[in-house]
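Please treat every number below as a calculation from the coordinates, not as lab data. Being a predicted model, the structure only gives us computed values, none of them experimental. Cβ atoms are built from the backbone, for glycine too; each structure is taken alone.
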Structure 1
Amino acid sequence: MTVNSPVRSTDMRFRLGIDLGGTKTEILALDAKGAECFRQRVPTPQSDYAAILRTIATLVDAAEQTLGASGNIGIGTPGSISRATGLLRGSNSVCMNGKAITRDLAQLLGREVRITNDANCFALSEASDGAGRGFDVVFGVILGTGVGGGIVVGGRVLDGPNAIAGEWGHNPLPWPRDDERPGDPCFCGHCGCIETFLSGPGLERDHARATGEVLTTHEIVERARRGGAASAATLGRYEERLARALAHVMNILDPDAIVLGGGLSNIESLYVDVPKLWGPWAFSDRVDTRLLKHVHGDASGVRGAAWLWPASVQSG
């Protein structure tokens with residue numbers, strides 16, 4: 001692909017989604033009906049911004065050579081584009097922070113590029129043709145190494161004037177108990193953020209603090225499944241905290257559906273136990289919000305990036 005050289009008008013039959021993560025970068029092509037027609041994944045270059053841009057360009061070129069046409073490009077990545085500076089901020093790939101990635105990729109690829117937070121992409125994917133399909137207001141939750149959220153209303157991502165809509169993980173755990181204050185430090189500079197309780201590392205820390213055992217999240221869940229009392233208690237605390245945190249979202253957003261993604265979303269008991277626990281914290285006499293497991297799994301991020309472009313939109 002020739003740098004800074006414009007390409008032909010994009011073919012609205014194809015949308016290219018790119019999931020730009022800290023360890024891997026993946027591209028997916030969807031046709032107008034949302035069917036997958038190309039996919040490729042490569043390692044993300046570490047600590048090298050220019051190499052990351054070249055990797056994206058190489059993936060786009062490979063997809064378009066296969067498709068025989070150019071496509072609209074959407075990208076999901078941790079962090080957000082600052083409304084004040086137009087630069088990326090809050091990414092765990094720190095070499096990208098402070099960079100004008102939207103502008104740089106548009107110049108490199110010769111067309112407009114849409115970029116948003118990876119949790120927004122997850123929410124958009126699940127709202128478009130996943131677990132949240134058919135619901136008007138969907139709150140998508142990432143429960144993994146970090147904790148994030150995205151909001152989709154009427155099929156469109158809600159960004160907000162500060163590009164932080166859905167940043168659920170960096171609010172304090174609601175209705176904290178005395179033994180939960182002040183909470184562990186968070187990378188954002190505060191203590192007691194939801195992320196410090198509901199991320200995988202947060203679950204592991206809580207178990208170690210309560211039992212003295214150093215276990216992985218998988219080990220805790222498996223021991224709880226087999227009837228281990230200590231691990232079951234840890235998982236119970238996790239579910240109760242998740243119920244409080246989601247009830248807080250209901251009290252502000254009142255979504256039709258909450259869709260869980262990320263590694264911890266595969267804990268099947270969440271979908272049974274958490275709705276039984278959130279009622280006392282929701283400011284309502286009945287909770288009709290659905291708690292749903294993702295449909296597309298790890299592919300939700302890259303699919304959502306492609307969905308940033310409606311099938312009817314064509315760029316020149």
Structure 2
Amino acid sequence: MSYQVAIDCERIAKSFGEFRAVDDLSFEVHTGEVFALLGPNGAGKSTTLRMILDILKPDSGTIRVLGAPISDETKNRIGYLPEERGLYRSVSVLDMMVYMGQLKGMHSVDARKRALQLLEHLELGEHARKKVSELSKGMQQKVQFAVTVLHDPTLIIVDEPFSGLDPVNTLVIQDLLLDFRKRGCAIVMSTHQMHQVEELADRLLMISRGRQSLYGEVDAVRKQYAQHAVVVEGKGDWAHLPGVVRVQEAENGRKGTLLYLQDETTSDDLLDAIAHDDSVELQRFELAVPSLNDIFIRVVEGERNHA
């Protein structure tokens with residue numbers, strides 16, 4: 001693999017009449033990472049993905065996929081799971097998967113072998129010869145994912161990949177995605193499930209009104225919004241610790257107590273004070289870093305208020 005950037009978008013833009021769906025957007029997706037594409041409804045995420053996939057042409061800017069402008073050969077190395085699912089419902093699962101594999105350039109024998117392996121892995125082996133229409137919604141979702149990765153793609157783009165899945169099957173799909181990442185595959189995940197982003201994604205791009213709002217490593221973005229406070233669990237009179245200016249129960253259902261610190265007090269200073277205070281029993285101590293869900297809401301509401 002001679003490239004490290006799987007997707008390189010430079011100042012791309014797309015309008016539909018007077019509506020500017022994507023506006024001067026630049027970002028990279030690296031090989032061997034899970035990249036989350038976030039944004040409120042109508043932010044331009046789907047338009048961005050469709051330009052990357054060459055379904056839509058940008059009005060301006062450049063897009064390189066897998067080291068070059070997109071081509072038919074490049075498209076055969078991409079696995080795409082659209083939000084609007086589409087399977088042939090009146091044929092057997094196995095026949096449909098073999099056909100989809102052939103469309104991606106696979107030999108029918110290889111496609112059949114790989115399809116059976118994936119179906120067994122997804123605990124769908126006994127359903128291989130059933131019609132798609134005979135499967136539950138969750139089973140169909142797993143089949144759709146199997147079709148997406150059937151040809152062992154180099155780049156995987158998934159739109160709401162866990163929709164309709166129970167927690168057990170969600171873990172199965174997560175493990176498959178992480179396995180592809182370990183093998184150097186680039187994975188783009190568009191989702192509204194922020195906890196999935198925190199668990200899986202290495203970096204993220206959040207767009208709003210077609211423009212970049214947040215971009216970077218997930219942990220770095222969260223720390224950017226961290227409060228000058230720590231979260232603790234345990235027993236003791238937290239308010240009397242040196243450097244603590246306010247004590248508050250953690251919000252949004254998260255267990256713990258928030259300790260807001262004086263500007264000159266660091267978290268290390270407070271931890272040292274706790275260690276030397278026999279009246280305090282500490283069970284948990286961490287920086288007050290907000291969840292991505294909190295950050296998402298804050299950014300979107302802030303931009304709406306300034307519109």
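For distance in nm of label points 7 Å out along Cα→Cβ at positions 110 and 278, find whichever of 1, 2 sits highest and give me its label.
If we compare distance in nm of label points 7 Å out along Cα→Cβ at positions 110 and 278 over 1, 2, the biggest value is for 2.
Can you spot which of 1, 2 the value 1.07 was calculated from, given it is Rg/Rh (Cα atoms, Kirkwood Rh)?
Label of the source structure: 2.
Which of the displayed structures (1, 2) returns the greatest value of distance in nm of label points 7 Å out along Cα→Cβ at positions 158 and 222 on calculation?
1
Comparing structures 1, 2 by Rg/Rh (Cα atoms, Kirkwood Rh), for residues 30-189 alone, which one has the largest value?
1
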